[in-house]
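Take a look at the structures below.
Read-outs throughout are calculated quantities, based only on the coordinates presented, and are distinct from any laboratory measurement. Predicted model, so just to flag it, every value in this text is computed and none were measured. Cβ atoms are built from the backbone, for glycine too; each structure is taken alone.
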Structure 1
Amino acid sequence: MITETEIQTLTRTEQLMQDESEVVLQTYKRAPFVLVHGQGVHVFDTEGKNYLDWVAGIAVNALGYGDRDVQAVINQQLSTGLIHTSNLYHTVPHVELAKLLTEKSFADRVFFTNSGTEANEGAIKFARKVAYEKGYHDKTELVSFSHAFHGRTMGSLSLTPKEKYQTGFKPLLPNIRGAIFNDIESARAVINENTAGVLIEPIQGEGGINIATDEFLRELRALCDANDALLIFDEVQCGMGRTGTLWAHEHSGVTPDIMTLAKPLAGGLPIGAILVTNRVAEAIHAGNHGSTFAGNPFITAVAHHVLERIAQPDFLAHVAEVGVYLQEKLASIQHPDIIEVRGRGLMVGMEFAREVDPIINAGYEHGLLLINAGTHVIRFVPPLIIQKSHVDILCDKLTHILEAL
C-alpha cells in the first residue's frame, strides 16, 4: 500500500491506476492512462490527450463513440422503464431483433446470450443435443482449428487450442479434436461419424487475422454433411459488417447450421446471439438452455438499431472501400520487419518479424490505440465509421514509430 504522503503527490490518473491495481483482479495488462470520454473515432484520457482508435473496444464499437442516434434509442428505451424483465416475459425489442437477424441471415431462430463466449457455449450444447435427439448418444466429439479463439469459459476454452490460455484450468471438456486451419486433409482425419459439430472462425481474430479459404469452408461443409455433423461459424469478431459484407462467410457462399455473434451487435452494450436453422431448433426444448439477463429489452432495442444501420448497402460499401484503402496504405509502408499485410474489410493484420508490444506502446505516445493478434501481428479493427483521412494519419504515425524503433 502507498502512504498518505505518496497519495498527495499522485496525479488523478496515477491515483486511479493505483486504486485499480489494488481492487481489481489483475487479469489484464492495461494501457498507462485512463479514458474518460469519446467522440466519433477518438477517445480522450483524464489528461485531455486524444487517441485515434484502431481497436474499437476489440472490434465492438462499430458506430464509434457518442453516436446521436444510438443515444436517442437508449434514451427512448430508458423512458419506458423496462431495462430488464427476464426471459419469462415477452418484450417487443427482443422479438423485433430476432426477426431482423433471421431476415438478414440464413437462420430460422435465435437464442440471445450476454457475450461471445456464452454464445459459443450454447452452440456446443446445441450441437451435442442435436446428435442426442437423433439417438446418437456417443456422437459427442467437437472439432476446432489451430490458432482459434472461441472464448475463456470452460467449453469455449476447450476449443481454443492455446496452451497459454488453458494452463491451470485442465481437465477441460472431453472429446475435443483439433485440426490445422486451412488444411483439409487434417480436417478429414478428425471429422467422422462421432463428430457432433465443427467450430471455425471464417476469419480468425485473436489468432492472427487468418482468412479461411473458400475451398476450405466448402470442404468443411461437405464433410459435415457426409458425417451428419453441424457446421458452426464463430462470427463473434468477424461478423456484423466487419469484412465489408454483413456476415464474413458470405464471401465463401457457404452456409452454416449455427452462427455465433456478439461483439458489435449492440454497439458496445453486452450481448451475444446464437443463430440456428430449424434443423437445430427442433432439438432444443423448454428448459434445455437459459439466461437471466440475455435478450433484455434495453440492449436488444439498441442492437436492432445498430444492425439496421450496419446492414445498409451504403454502409457496407464504405467498410469495403476503406478496408481496401487501409490494406494498400499499410502495404506501402517500407520497413524490413514487416512480413505481410492481410485481411478483409476493416479487419486487417500486419505481421512483423518482431514482437509488436513496443510498437503498440509507442502508439500511445503518438495518439494511437493499437492492439495485437498474437505476439507478432498488429490487428486493425477500428470503428466501422473510420474514414480514409484517418487511415492516412495512422500510416504517417506508424511510419514514424517504425523508423524510431
Structure 2
Amino acid sequence: MLRAVLQDELERNIGTRVCRLELWGVASYVNGWQASLTDLARIQPVGTALLREQALRRARAIPHYIDSEIVLLRQGLREGYSSPQVIVLEVIGQLDQLLDANPEMSPFSSPAERDANLAFPAAYYSIVRDEINPAVRRYRDFLQTTYLPAAREALGVAANPNGRACYDAVVRQYSTVAMPANDVFETGQREIRRLDAELVPLARRLTGTGDIANAMRQVATEPRFTFRTSDEIIAYAQAAQDRANAAMPRAFGLRTSVPVQIQPYPEFRARAGAPGQIQSPPEDNSRPAIHLLNTWDPAHKSRASIESTTFHETWPGHHQQSMVAREAKSQHPVLRFLWNSGFGEGWALYAERVADELQLYSSDVDRFGYLASAKFRASHGARCRYPYARHELRRSDRIPLRAEHALGQ
C-alpha cells in the first residue's frame, strides 16, 4: 500500500511539471506566498532562546524568498507564462494592505506577540520593518509596473504554453483520476440538476421565489440573512463546531478529541474573500488546531455559509480526517501525514453531507448555504468542457455563480 501511495503521489506531481507552475506563481488564495508565509508566522513556535533564534532566522530569510519569486516571474514572462490579470490585481490589493500595517500589527509579526522575552519583539519588528516590508514593496511594485501590463487577460490556462496538457495534469493531480474535461463537464451538469431540485423548495421557504439565482442574491445580501458583529460570526461558528463535535460518536467509530480554536483571518486575507481554513496542531498537540474564519464586514456576510464551512474545516471534515490519520501511530508516517487533495477535499465535501444527515444544520438558510456551496463546486466542473478558452459562462449562468461566491465559498 505504501509503495502504491508514493508511486501515485510522484506520478501526479511529475505530471504537473508541464504547467511550469513556478513561473507564474501569483496567487491570491492559500497558495500565494503572502498567505502561506503569514500562516507560518502564526504557528511559528517561540518561548525559548533556541526557538526565538529560529524565528528570527526564518524571518530574515523571507526577503530572499520574495526576491526569488520576482526572478521566476520575470523568466515566466519571457517564456510566455503568466497568471491572469484579475488575480494579479487582487494580489496587489492584498500587498497594499500588508504594507499599510505598522510592523507591530503586521501578520508577519505574530511570533513577537507570543513571546514574553523583552528584547525579542523589538528585534523581530525591526526585521519586518527594515527587511520584509521593503521586499514586499519590491514585489508589489514589480507586479504593478512590469507584470500586470504583460499578464494574460484570459482566465483559461490555454493562454499559457501547453495549456491543455497542464489542465489534464492538474485534474489528475487534484482528483487522482485521469478524467477527460468533457466527463468533468457532464458530472458537473448532473450535479447542478440534482442540487437545483433540492434548492428550489428551500428558496421558496426563505424568499418566496423558486428562482434560485434570485434567492441566492437575497440570501447573500439582505440584512435579515447577515450578521451584526464579528463576534456574532465567531459565536455562530463556535456553536456549529461544538454541535458537530458532540454528534461525532453517533456517526464515527474513529474520531478525534483534539480541540479547535477559532481565529479571524488577517484583514488583508479576509478582504480578499478567504472563506475558511484549518491549521493542524503540531504532533505533540502543544497548541490546538486553528480554524481561520472570515469575520470581516459582518453586515455584508451571509449566515448561509458559516455552518457548512465549519463542518468542512473541523468536525467531521478536515480536522477529524487529518487527526484520525495522525493518531494512527501504527501507520507509516507517509500515510499519516501525506496530504491527498482527492481524498482530503473529497472527505470534507462528504463531511458537509454527513452533517446534513446528522441534522446539524440549524435552519433552512444554513442548508441553503450548504447546497449552494455544493453547486458552486459543481458549476466549476460544469465549465470544464471549455477549460482551454476563456472560462466564460452564458449570461444566464453568471448570477448564480456570483451569488454563490458572495455566500463565502
Point to revise | Ranking 1, 2 by mean count of other Cβ atoms within 10 Å over residues 146-153, the structure that comes out highest | key: 1
**Study point:** Identity of the structure behind 0.25 (criterion: FRET efficiency 1/(1 + (r/R0)^6) of positions 210 and 282 (r between Cβ atoms, R0 = 41 Å, to 0.05), calculated), options 1, 2
**Key:** 2
Review point. If distance in nm of label points 7 Å out along Cα→Cβ at positions 98 and 250 comes out at 4.4 when worked out from the coordinates, which of 1, 2 was used?
Key: 2
**Study point:** When Cα Rg over 2.2 N^0.38 Å, for residues 82-185 alone is computed for each of 1, 2, the largest belongs to
**Key:** 2
Revision key, fill the gap. One of 1, 2 was used to calculate Rg and Dmax of the Cα atoms in Å, for residues 26-225 alone, yielding 20.6, 62; that structure is 1
Point to revise | For 4, 19, 29, 30, 15, 2, 0 (P(r) over Cα pairs in 10 Å bins from 0, in percent, calculated) the corresponding structure among 1, 2 | key: 2
Review point. If helix-only ellipticity at 222 nm (-39500 (n - 2.57) for each DSSP H run of 4 or more, over all residues; to 500) is computed to be -18500, which of 1, 2 is the source?
Key: 2
